[in-house]
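Take a look at the structures listed below.
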Structure P
Amino acid sequence: MPQTAEIEITTSAPSNNTLTNTAPPRDLYIDRLRTVMTVFVILHHTAITYGASGSWFYNELHVSGDPQSILLTLFCATNQAYFMGFFFLLAGYFTPGSLERKGFGQFIGDRFTRLGIPLLAFIFILGPLTVAMVAAHDGKPFWKAFPYLWNHAIIINGPLWFAQALLIFSLAYCAWRAAFGSPLSSNSRLSRAIPLYSRWLLSAILVGAGSLAIRQFVPTGVNIIGLQLGYFAPYIFLFAIGIAAWRYDWLRQLEWKHARPWIITLIAAWPAMPVAIAIAMRIFPPGKANFGGGHTWPAIVYAFWDPFVSWGLIAAWLIIARATMNKPSALWSWLNRRAYAVYIIHPPVLVGVSLLLHSFAAPAILKFVITGTLSCIATWLIADPLVRIPVIRRIV
């Protein structure tokens, strides 16, 4: 979610396959994709509020066999398969250019400012605030939640786990670049063809196998230092692919002929999850179908389902967004500039809206639509004055 770097590729280099950095025109569609994915993050957590499977601060309804709960769970499972990995890919895409432009010291300082400060703000302020709101709704004292969390060293990073993970990835890339990569003074970029479908297919199989292996020790839903490592095989891969996509100019080369096989794969693979859920509900006792880890067939299906769905969705979003979302727009500029702040502050806003609508009797799907819409509007309106404050503006 950090702001993207401004990069342009030119073909003025002496050789036919070398690209250089100059002062760029921004790829508008990439900023807009970040904004769209931020909306999906809010809707994802709204779905969990009303009965989807997942972890969130407040659950008005819990996961069940109700058709609405199953539908919201499929929505969340589809999001989980690709949208945070998509964020990592876009972050990886802008990492090499930013490092080469700023150098190690400034780049690392910028990462700690842009990622570390919001993470600390959530741990010490926004996370406890959100917990206190839910506690007050349950009839407990609002203010006691803060000292309780601090005194018991309960760390809640919420959705800022992404900032934590991206900071780790960025530092790891700096270490790798310093030890094994090309010098920062060498800023040439080699244009290479996008890998063949067979290589992407192999990568999906390997990433699925990696997820399955990790989940033998850390199932999904289990946090290690605030991170759900069971999902990290695709995150690491996609961050690395983002770096390669910048180095070899893959995003600009991406065409339907590259995306089409994966969109077909997506269409073929996606039904495997609802079918697996339906079968598991029939043969396992309630709550006993383990999709998150182990050697059970549901866990195997889920681990491999993720990349086979993810690669197609990411490719489709990139192609469609570049074709339809790459023209100047004052509204998009306003939304984009506030997207990172929205990502940071949306938990207390969403929980607040959910609590206000608690007594509103309506089907779960309708409440999901209403609460999600109001939360998106409210977070952007609240983020607007925040990004105008000079100190905060430099961070978000």
Structure Q
Amino acid sequence: MDTYFPYSQYVTGRNFVGRRSDVTLLGNLLTQSEHVVLSEPPKTGKTSLVQQALYALRVKNVTFSVGQFSALNIRTREAFLLRLGSTLLRMAGSTPAEYADLAQRYLEGTHFVFDPVAYEADGSILSLSWELEEADVSALMNLPFRMAQERGDRLILIIDEFHCLSMLEDPDSVLRPLSNSLKENRENRRFSYIFCGSGVNAMHEIFHGSLLFNRLVERVKLSPVDELEMSDYILRGFTSAGKVVEKELLQGACRLFRGHLWYINHFASICDGMTRGYLMEPGLVDALGCLISVHEPRFADIVGNLTTHQVNLLRATVDGVSRFSSADVIRRYGLNSSANVKRVKDALMKKEVLLFDEDDKPVIIDPLFEYWLRKYYFEIKDA
């Protein structure tokens, strides 16, 4: 269904709001075959930015081939390598015969093969004929660079939810050979990775917590969407449907959601369905209640899996505390000790509930969750 406020898929064109400089930056990095990291909270516009940048490159007649896969359900090194290799071969071929030829040409001497039986059964492009060896890992990691060089094409591979590799039994068994392949192929100017991850703390640990990817990748940070631009966009949507709403109210909604485009579009879509004419403040409040009701089970599950100390630290964050180790804060919020504060902070970061910005100030990652905590969980009256 066509809607002016899409929230169930990525957006481009007229629905892509703001972040023009991000589009330009990402496009420039890709044309220079740099490897890019997009590490942002869930549903904040990573995929939309990538697709808008690719669209802009096509408009400029830049030719390239794109592959994409998600690491969301990958839990072993073998699974990652097979999906990586299969995605790459699918970029270059389309028939079983072509897949077999590509596997033979690029992966000869390894234990990676095209198995027609496995392909017939579940569509697997690559299979393992024997236990994985380090030489196999190295060959597979170098595969995209070889393909790009020999084909003479510009290749771009997008890996979504890359942070999930941190949950492997031994993440280093994938990350180190990946890092080595980037180092060995520095001069290859025809292939780029785009590493996308919504686990911001896990992505930070992968790309900045060690020196594995030092100077090998470029981070593109999503710019905040201007509040006025976002409210103008929503206002145009309502106006096109013959509906009226005060711009100041829309600006307040954008402020509440901290520019989180997915929430804003979902909220606007609910508002759109609730009125045929003039949308007033009570209608916006009702729409916000509907949005909360959709996400409340998830929020309740989050806090249900937190310890009392973790909940207490969240309360301190909601109250505006930015330094948790003072004796007064520890006593007031029942945090026990400064050593315990560090353990609690680490736990909340690992659970991707909290992050710390450049000034080491705590930020609750999900703006709607923060609002729910303030108003419904902690029952703060001015929320």
Structure R
Amino acid sequence: MNLTSQQRQMVGTVRDLAQAEFRNDAIKYMDGTFPWDNMRKLAKLGVLGMTVPEEYGGMGLPVFDTALILEEIAKVDYVTAMAVLGEAGVQTRVIATYAPEEIKRRILPKVCNAECILAICMTEPHAGTDVANYRTNAMVKNDRVILNGTKTLISRAPEAGMFVIFTRIDNKPGREGIGCVLLESGTKGFAVTANYHTMGGENLHEVQFTDCELPLENLVIREDGFKKLLTAFNTQRCLNPSISLGLAEGAFDETVLYVRDRQVFGKPLAASQGVRWKLADMYKDIEAGRGLLYRACATANPFPDPFLSATAKIFCNEMSIRVTSEAVQLHGGYGFTDEYLVSRLYRGARYGSLGGGASETLRDLIGKKIVTDLQRGDGILGFSDELAAIGE
């Protein structure tokens, strides 16, 4: 796939910034410190407004361009890449698509300028993928919405200016009862109640809502919330694996340079056939993941094909674990230390298959699609109009 001159320029600018300024400072964010300095630098380039429509100060970039930029940041800094994903992912799309005009004009320009960090609240202590069993509930009372419940494993909770919360509406049971509300930080009854430090370096949090009163306009999705959530998550299933791809690429780059220079028994480590075979397998895996991911991104109109994005996500998530693990192995004992980048990339890689749809859930989705839709002779192009169009 050939990039346009505009895409090359944007990717090159982000790559230069990440390699020159993020790479050496990335270790200081491993204690859970939020990368404010990096976010402000990226805001100046327009990166935080990648997916914000142009009328609200953003760039309105397609999924593919957004994935390319996340890939570059992830090569050197998992924590910053995840922070950027929070501004470019589902939460921004929910506000841009469903929020009232007043909220869009007030919040989205602040997202572009790093003045408002967004957090999405989905997982509950007893329900992650099992959305139908959410207990958090928003009761509509005249012109107000009263929110109660608990969400957990939430990124950026202390820093966020607005929370995009998927919740039950009026205690309606099942998936049909799921909707979405917006809550601004400082709302009475809202509290961050727990902190969990992750092996990737970022912090996750538990948040509680106790009789939080919200204006009715903050109820941005009242019907078909589950369906709208899944549609938006097809985009997330391209952006999440773009970080996995970047982590693998970064670890591969570090490893190639290391084995060229590392002397073992009087020869470079790269002189060993066994090492070169490992590098070949790492490269093969990365290129296979890149092909799947870029193809999935190319189907976005505006959302990517769910079947292909799920396939790309599973492969890139698991490929990243393999490649970064091999990078640690080839660095020997140094690869096990915090000071070496490959160690941090390896830990970040482990998150991919947990967030944005677990691999087990997505495998089941893919399997059902195959059993239901594949016809003899159709091959892969028989699955959807989007895929067929790519083959034309």
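Just so you know, all these numbers are worked out from the coordinates, no wet-lab data involved. Fair warning: this is a prediction, and the values are worked out from it, not measured in the lab. Cβ atoms are built from the backbone, for glycine too; each structure is taken alone.
Can you tell which of P, Q, R yields 0.20 when FRET efficiency 1/(1 + (r/R0)^6) of positions 123 and 299 (r between Cβ atoms, R0 = 30 Å, to 0.05) is derived from it?
Only structure Q yields this read-out.
When relative contact order in percent (Cα under 8 Å, 6 or more apart) is compared over structures P, Q, R, which one is greatest?
Largest value of relative contact order in percent (Cα under 8 Å, 6 or more apart): P.
Kindly point out which one of P, Q, R the value 0.75 was derived from, the read-out being FRET efficiency 1/(1 + (r/R0)^6) of positions 155 and 331 (r between Cβ atoms, R0 = 35 Å, to 0.05).
Among P, Q, R, the structure yielding 0.75 for FRET efficiency 1/(1 + (r/R0)^6) of positions 155 and 331 (r between Cβ atoms, R0 = 35 Å, to 0.05) is R.
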